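The next part holds the structures, each set out as structure tokens.
Throughout, read-outs are computed from the coordinates displayed, never taken from laboratory work. Source: prediction; values computed, not measured. Cβ atoms are built from the backbone, for glycine too; each structure is taken alone.
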Structure 1
Amino acid sequence: MVSKNPVKRKFDASHPDVIAARNRVSEMIDAIPPVDLVKAIKRAPSLRGMILGYVAEEVFEKHLRETQAQITDIVKHDDHDRKANKADRTITYKGRSYSIQLKSMQTNSIKYSETDGRLEAVAQNDGSDKRDVILEDGTKIQTTLYRRGDYDILAVPLFPFTGKWEFAYKRNRDCRLSTHSAYSKVAQAQLLASTEIITFPLDNTWTTDLLSLLNESLGKPATPKLFG
């Protein structure tokens, strides 16, 4: 017979066995043979896309540190807090800070243009979740789209095109605006389209020279670091 008044169970989240169990979650990754991990990623497209996105961020940061000595600081932002910051990385260059949004190509969109003799693909350029956006006239809407000015530079890995960890860049203000009928003309004038077209060889709307885009028309004065 089940008791009508079961004893209230007590839990201790700080118990040593609990801490040890939680730590083992990370240890699971170390315990997986690399060949099995790679196989699992390749067999699950949704997992593959997510993992490659995070890997691309790490490789991008490494790429900057190895090739751009003039960039003096690189900051990673909290992926779970996009209210104040819409960028994946903020860099410091010549006393100014610039925000960079890193996005990947949609693999299934890659095609070859016989007319232009170029590869072409779609790169994603919106957020994963809807959020409240306040337009310049005070109107509040819910959307996954970025606003013009939410970040400074869009970066896209060229690996699917070149087989190398190289990146193409475009200023936020040069990205396409949304033409979606769900938004008013006022909103369309402030919201970026959810995708950007990228080709290889690159057309003149993209560049592999990040530093050529960084000037006083973008970013803001960097905050000096305080020590001691």
Structure 2
Amino acid sequence: MPPSAPLVEISCVLEVLAAPAVTRLYFWALQVDFTDGRSSVGGGHTGLQWNPRYEGGTAVNWGGYAARSRGGGVLPGSSSSLPGFPDDPNTLGYPWRPGRPYRFRVHRSPDRPGAWRADVTDVPTGETSLIRELFGGGTYLSAPVVWSEVFADCDAPSVIVRWSDMRGMDAGGSELKPSGVQVSYQSEGAGGCSNTTVTLQDGGVLQVTGVPRMVEQGSFMQL
């Protein structure tokens, strides 16, 4: 991200271009840190899930963790009007469809200091659903990341997601866009697969499983 005043909002568009073909958990998320202007006090992640526990396998999530300096642990949050399970308030049913763009946005709660809202907008219809609020603390956002977390076997059929229109807003109301992205993969020793890659398409970033790796760890990709 370019230099700016502290960030108060982060958003991006997510599309599942090639959906999973196996009944294992997939999670594609926008992650942010919550800061007090000096250091991180916690962080959260919001996005789509392919989750066999939910009707049609489709869900959204907004959850996170307190910083270790604040004891760690899962952050509390508000309830939601979206359907879910009492033992997992972070994950909620949401009828997303492959090939359809959804904008995820994290921003300050207008009602509660230190709370952060995540909402999801069906881009073609413009319909926005509030996921919930996360009581993460802090006054600003930092360190935006987009990731794919895949619990399927490495030889599962290829899945493709596309991230685009990444943007932020600072405390002065200025809109900002990143100049590029830094690529990172989980190592095979830590359980990652060697056949995942990242590539660019029409100004967006594709994260792809089940294909030969084309972009190396640590690469910077100009948007």
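Of the structures labelled 1, 2, one was used to calculate mean count of other Cβ atoms within 10 Å over residues 158-165, giving 14.5. Name it.
Computed on structure 1.
Out of 1, 2, which has the highest value for mean count of other Cβ atoms within 10 Å over residues 134-141?
2
The value 11.6 for mean count of other Cβ atoms within 10 Å over residues 38-45 was derived from one model only; which of 1, 2 is it?
Going label by label, the one that fits is 1.
On distance in nm of label points 7 Å out along Cα→Cβ at positions 118 and 206, which of the structures labelled 1, 2 is highest?
Max of distance in nm of label points 7 Å out along Cα→Cβ at positions 118 and 206: 2.
If mean count of other Cβ atoms within 10 Å over residues 14-21 computes to 18.6, which of 1, 2 did it come from?
2
With mean count of other Cβ atoms within 10 Å over residues 30-37 derived from the coordinates and found to be 20.2, which of 1, 2 does the value describe?
Source structure: 2.
Ranked by FRET efficiency 1/(1 + (r/R0)^6) of positions 6 and 166 (r between Cβ atoms, R0 = 41 Å, to 0.05), which of 1, 2 sits at the highest value?
Going through 1, 2 one by one, FRET efficiency 1/(1 + (r/R0)^6) of positions 6 and 166 (r between Cβ atoms, R0 = 41 Å, to 0.05) is largest in 2.
Matching task: 0.70 is the computed value of FRET efficiency 1/(1 + (r/R0)^6) of positions 110 and 198 (r between Cβ atoms, R0 = 41 Å, to 0.05). Pick the structure from 1, 2.
Label of the originating structure: 2.
When relative contact order in percent (Cα under 8 Å, 6 or more apart) is calculated, the result is 26; to which of the structures 1, 2 does this value belong?
Source structure for this number: 2.
Taking volume of the Cα convex hull per residue in Å³ for each of 1, 2, which is largest?
Going through 1, 2 one by one, volume of the Cα convex hull per residue in Å³ peaks for structure 1.
One of 1, 2 was used to compute helix-only ellipticity at 222 nm (-39500 (n - 2.57) for each DSSP H run of 4 or more, over all residues; to 500), and the answer was -7500. Which one was it?
Structure 1 accounts for this read-out.
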